[in-house]
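Rule-based calculations on the coordinates, nothing more; no lab input. The model shown is predicted, which means the values in this text are computed figures rather than measured ones.
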Structure P
Amino acid sequence: MGSTYTKRYTAEFKRDPITLGDSSGRTVTEVSRESGVSPESLHVW
């Protein structure tokens, strides 16, 4: 069974990986590995 715990991230935390991806031209997968956030979450943000 899956976990009932859902991680909540602040708007500031979300902003950093998004900015990194936009400014560096890195892929979502690369940014997700560096930030520790799933690629699916980054797509939603």
Structure Q
Amino acid sequence: MQATFKNRKAVEECLADEILMAAKGDMQSSAIAKKEELERIASSAR
């Protein structure tokens, strides 16, 4: 997780934050950002 290298938060806190952001659909979540990127690439390929 890149977030743990940037600050001194524990891995558990970063993981919990990532899960909450993904559940909300927040673009700061790396999972949501990657999903949106893949969807954008797929739609442009059509």
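Assuming -23500 is helix-only ellipticity at 222 nm (-39500 (n - 2.57) for each DSSP H run of 4 or more, over all residues; to 500) as calculated from a single structure, say which of P, Q it is.
Going label by label, the one that fits is Q.
Computing percent of Cα pairs over 14 Å apart for each of P, Q, which one ends up highest?
Q
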